[in-house]
Structure P
């Protein structure tokens, strides 16, 4: 019975690793595409979305590291807190960057080019991220892992960013509303900053044990 429990835990950890490998691969490609397309189109929300993808790559890498010492409960807790603080710092930096660039765009009235590839990328992310978020949340509950649960929360957060990004790009493409893109960037800022502050404090959600 003990052996069965250990094997079950090992299977769950293995599934968690597969999810993190997928997260790293998806977000690496998504980040490169979003930043490149954002620079070409002059879209701050696309660039911000791409940088957020790289933050998810960092988070996924730290989670893989944490799961590699899953059997050691003491180190598990340590790595969990370290992961939250690293990602929290990255989110705070991203929030400051997006706020500054969006503010400059609004003041200078710099209009981004229309970006059909950006719209397609946002739609693809809107399909993939909710599925990945649910799978991570399920693993987090099964493992009783606050760090995995926080990582799932980041993936959920990426879904909201995809929706905000898509709204800004569509408004600009369909109605030539130049301000929609920087405003979409500003809408992202408090969401990003909140996650960053919670990460720096080592704050995790309470729903981490299976139930």
Structure Q
């Protein structure tokens, strides 16, 4: 991933926190027929390995699990906050006119040699943990044990497990870090006034970057 120094995010706890928050990832692998991508929820265990390990599952009918080249690293892509930025939000527009639209975003690339695991009990554990994670905010969370055992057994037979020990991580937080302070404040004001969920999420990312900037200035 092309990542200029100003946009690079190397802090492991920050990357892990964002990966946990994101609901959906894209798993890309090389097969004999070329690149294949599957969109799927991936769960991070930060205690497994130096950079953590990702777990999930794919449909048994998805040939990615059979055709991926095991010797070649796979790539799991996580995309977070993003927002379009109009030149109207830059105070510099009135002074010089030298502004153009841009797109702000955060992205994480996790690399590693993926394993596809065809084991019902292993899958049962992963599916249970994934379910517990996504049901955690519910007042009456659904659990795998709520369904008939024979039904769960049949569902498990239709999927194959995914395990990706992360060998390296790349993080890119592109939120106008190279803009002037007045222009950054203008963008933040524009994002806040728009009020859309995506723009407000991007606004919070910009605020965190500003907090870090001020913290470095004090040290």
Structure R
């Protein structure tokens, strides 16, 4: 079992979503435009998280060309698959202001991990180019673990691999559906869009130096 200092409310691990919490994501406005604004940003994210094509791709079960064509068809985009793919590759724009400083301030002894719905096209950029890999003890990327948020099995897998109880994990995500999924498994979960929101939660619990 992983040895870790116990923080406020019994927290032993801080588990981060990546996109929208630590990394700025683009792509929303172009997607909405290509959908002729049939929905808003919240509706798009809800549809994205439930999309069969997205779920298969982000579990590593679908090649990127097939994924692109299925997204164009499923979301009735006004562009072709090649245009969508070119834009999709640039969705992760860079670290959000304060992200690296926040991670450096997490109290020593706490386990730090990520649980991200991601894919091979984005993951290496986030970990290497944006320099996030070094800040964490564990990474759980959906396309590498064949599990995806908000499914129950994704959160259970993280707890099992780390070797702690779900209630000992503090999870932060910028999508309500993922927060609700984590809470259903017993994680302490908070809706946080960006480092400032995460800072307020962690500071309030005494989890920062």
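What follows draws every value from the coordinates through simple rules; no lab data is involved. For clarity, every value in this text was computed on a predicted model and none was experimentally measured. Cβ atoms are built from the backbone, for glycine too; each structure is taken alone.
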Calculated from one of P, Q, R, semi-axes √(5λ) of the Cα gyration tensor in Å reads 35, 17, 12, and the structure in question is P
Taking distance in nm of label points 7 Å out along Cα→Cβ at positions 98 and 146 for each of P, Q, R, the highest value is that of structure Q
Which of P, Q, R yields 0.5 [distance in nm of label points 7 Å out along Cα→Cβ at positions 58 and 90, calculated]:
P
